[in-house]
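Below you'll find the structures, each written out as structure tokens.
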Structure I
């Protein structure tokens, strides 16, 4: 098993995290909170071991810190699931791959950094709060998240809100240091341009479809395969190739979908399996696509940050909380007041059929509007464009 797979969804790590609650509380009671002189910090650390999407959304906060303290060294401590995208952000002076599954080694790594300030971007894990506590940082900032009992060890905490986009929550952490927040999610212009794509992708205009979400109970965020097949068939009928993106573990599943598409089209499938590429090559696929359609997952946020057209499909996830942020991003939400309930990502009810309520024709209308380069005229576009 890869280190990425062992960190994402690790049952032992989840049990360790729950068991850490009393330790976080006790350590917080014993600790004297410090006040911060922010005239000239020499070394600022950011702790962020979340996945691709969260890391993309906290990128603007790092840019704001860089702008406010241009002479300070900025180090980003990441985990296996996000270290690659953390490096592509191009903001930090150094990105450190923190061994989360080995807490004592991770603590030692943080202590050696000799930080003046540590900002913990973790929303709910108590493990990251413990790592922040045992770091040598003189001043520590993190979230007070309802029901998570993790804020006791910080010198200053910020209330994590379920009533605003996660980008704004991350910005609140930066504002707690007196730093204005002005940047938007973005990658350097060179990212996603230098990769060598297969000739079959370069040969004709294409759309990128990302079918597979990640994280806890991710299958509940999947759009029905039949809907993808219908959408892809109608887009292919306009002369576009269809590229299915995904992680290495998604390659076989993409292959099954492509086989079904070929069967429906009597052997004439224009679909390409793009799963398993390196992250920067995936970004190149997204940058080169006429349009990306994705379930709510990291790839959706990557595409939005590249400032390319992207449509995000939201069932359990709320577009207000987790929608794509970008000038050319559209969020399509499932109808019904019982959808869009996810806050931190694990608040699932016993039954969830939200994704099946998103009609193909509704998504196709947005695709056609983007491909025709005309205003969509539909309300979903404003769901994310209103976030500043």
Structure II
């Protein structure tokens, strides 16, 4: 019996040492950007208020899902920012739309359009309003907001507010997956109960589909208030959120699946998104251009830090422009009233300063960088901001 107990202790110690060795090695490889996936586990970037700050003031009641309560003020904070978020009468993070003078520009997109993590006066929307002396109505929303949701919110409000232009912020890092039910059904029960639309599998993928268990919520904090039930999905989430070695495991999975290869530092949806996702993405934006009729439409494509790392290390960095999604946007931009601005073409050498230190969103400097580029582009293409 004593021999068995000694053997168990030795084996346990060896397992602990092996896990520690793998974790330290994974940390070093990730920090050196030597893996296909080099994400920082969220446990290291979260703060005391990380759950509350993300969901406070958020709702999931509208057909497009993620939105915000109207006429609300709440705090948004993490370890590297602490800002006040206020909403207008329809729940947009903007000043009131009730007393607009003249025509406006619709700004549609996800958290980058909303201005996640920065004060209102540091958002690209506010900065562009000051630069152009033009109403820019911010319909951007965090909370996993993709092209189908952007289409739905534009359809809902396009007749209510006179406008002569539509700007769409595109984030390849997640826009191909945000409305893909195949991705979200793997995220567990809490994801399937969220009230948010997905592309349909029928003849018309733009008809919104919702999980049968989806529940409308006036306070999306309830999403995280559900009892935790152990599952393979919850174990995967725990590993990804807490362990650096998840980067090694996910990199190995990509290699074994044939979806990626070594030779560059990071996986990037600019390069690696699924073709079926790209096709639905283009269908949604083609429909949005149709709805905009003769109004000027500007697509602004936003690289995140991982996209930029991939671009800087890939043997053929511009190969993403041969992807279906980019060719589709280029085809749309061939129309006289549509334009495509790829911010990857304007990335500065010190690109890390464009992003918040504890978060992947634009810092105040990043918002200013984007606003400056967009302003210059519009000066050369006045039809888009007349």
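Every read-out reported here was derived from the displayed coordinates using simple, explicitly stated rules and does not represent laboratory data. All values reported here derive from a predicted model rather than from experimental measurement. Cβ atoms are built from the backbone, for glycine too; each structure is taken alone.
With relative contact order in percent (Cα under 8 Å, 6 or more apart) coming out at 20, pick the structure among I, II it was computed from. The structure behind it is II. Structures I, II were shown, and distance in nm of label points 7 Å out along Cα→Cβ at positions 192 and 368 at 4.8 was computed from II. When Kirkwood radius over Cα pairs in Å is worked out for each of I, II, structure II gives the greatest result. Out of I, II, which structure matches 0.55 when FRET efficiency 1/(1 + (r/R0)^6) of positions 136 and 344 (r between Cβ atoms, R0 = 30 Å, to 0.05) is calculated? That value comes from structure I. When mean count of other Cβ atoms within 10 Å over residues 112-119 is calculated for each of the structures I, II, which structure yields the highest value? By mean count of other Cβ atoms within 10 Å over residues 112-119, the leading structure of I, II is II. When distance in nm of label points 7 Å out along Cα→Cβ at positions 208 and 304 is computed across structures I, II, the figure 1.5 traces back to I.
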